[in-house]
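What follows are several structures.
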Structure 1
């Protein structure tokens, strides 16, 4: 499978959100990555349901919604109604992770589990066969534009072995600090999906940058 590119809409120009959504529609990008932050699980607040609905109204590609929030179970149905196609929760935020994953799937969405930089991939062994996506945070969650954490490569390799051993079809998504200097190595190490925020939206030609990120 060729790797997928998911531009992070958090880095878009919110004064021109429709323009940026339509740019992604026309680009070689595969998904929209939508970060939701509550100011509690992470020290930042992003946008809520009205903005997701506005993005969904214009988006022609799947919405990959990443919940960096406490107690995500409260809002699973609401995110489905707002337009999420893939819903990712943090392992660190879920007391009953298997139950949460099953609830996401029961609502007709693909289920992802995200892990913070300090969290071992071995904690995913018992859930890996039940999920569609693992989102490996390669920066500490909460803010864009952070420096990539090099240990991420080891985590990808270890996760790839777990996926093989468990005969899982889960995709490995890398979120944070993905740029033109590391994207090839990430894919070569085993990443399937690259989230790119600042790299895309701070580019002089975002469309070309997305195209370049698709090339190996």
Structure 2
């Protein structure tokens, strides 16, 4: 049986996770740094075959996902890691600094990611990682311009993927959509619906990872 390390940001997410074959869970706290550190600890405890970053997130308006959908990353993207040159954002490749090897801001997802998306009827595309949740329509539009294949946004995925990459372990990010990315409207978030969809998708698509 494969060992699959699942990293979630909160105890709420951890408590509701379905119990699936080979699953081992760690709670990181929010943010990419917390997520990377907790992933590292989980890998050192026992080297897994696969690492999953699992949680809720926002959907980009042009990405095709809606509240209550599930999105699966084709790639995990450090969307704010770089430098500003006036109004222009320069990514790591433009700056000449690699993240790991020939990887810059974008970490490819494990080959099983597409199969999971197909089995669970989830949307498949880039998921952006940001330390500050997007809270304006203007910022959402700018991120969609910079990353036209973005379907979702979270705070941990690239951190989890980064730690796994350092150890040569494949990773996938999976998120239930609780809100749209844009002007912050906390009353419109549907966390319960996002979690239910997320955990149902894990149960349906898990065989892609076994």
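What follows is calculated from the coordinates using simple rules that are stated; it is not laboratory data. Keep in mind that what you see is a predicted model, and the values were worked out from it rather than measured. Cβ atoms are built from the backbone, for glycine too; each structure is taken alone.
Which structure, out of 1, 2, was relative contact order in percent (Cα under 8 Å, 6 or more apart) derived from, given a value of 32? Only structure 2 yields this read-out.
Largest in distance in nm of label points 7 Å out along Cα→Cβ at positions 47 and 63 among the labelled structures 1, 2 is structure 2. Quick check on the output: 2.6 is distance in nm of label points 7 Å out along Cα→Cβ at positions 39 and 127, derived from one of 1, 2. Which one produced it? The read-out was computed on structure 1.
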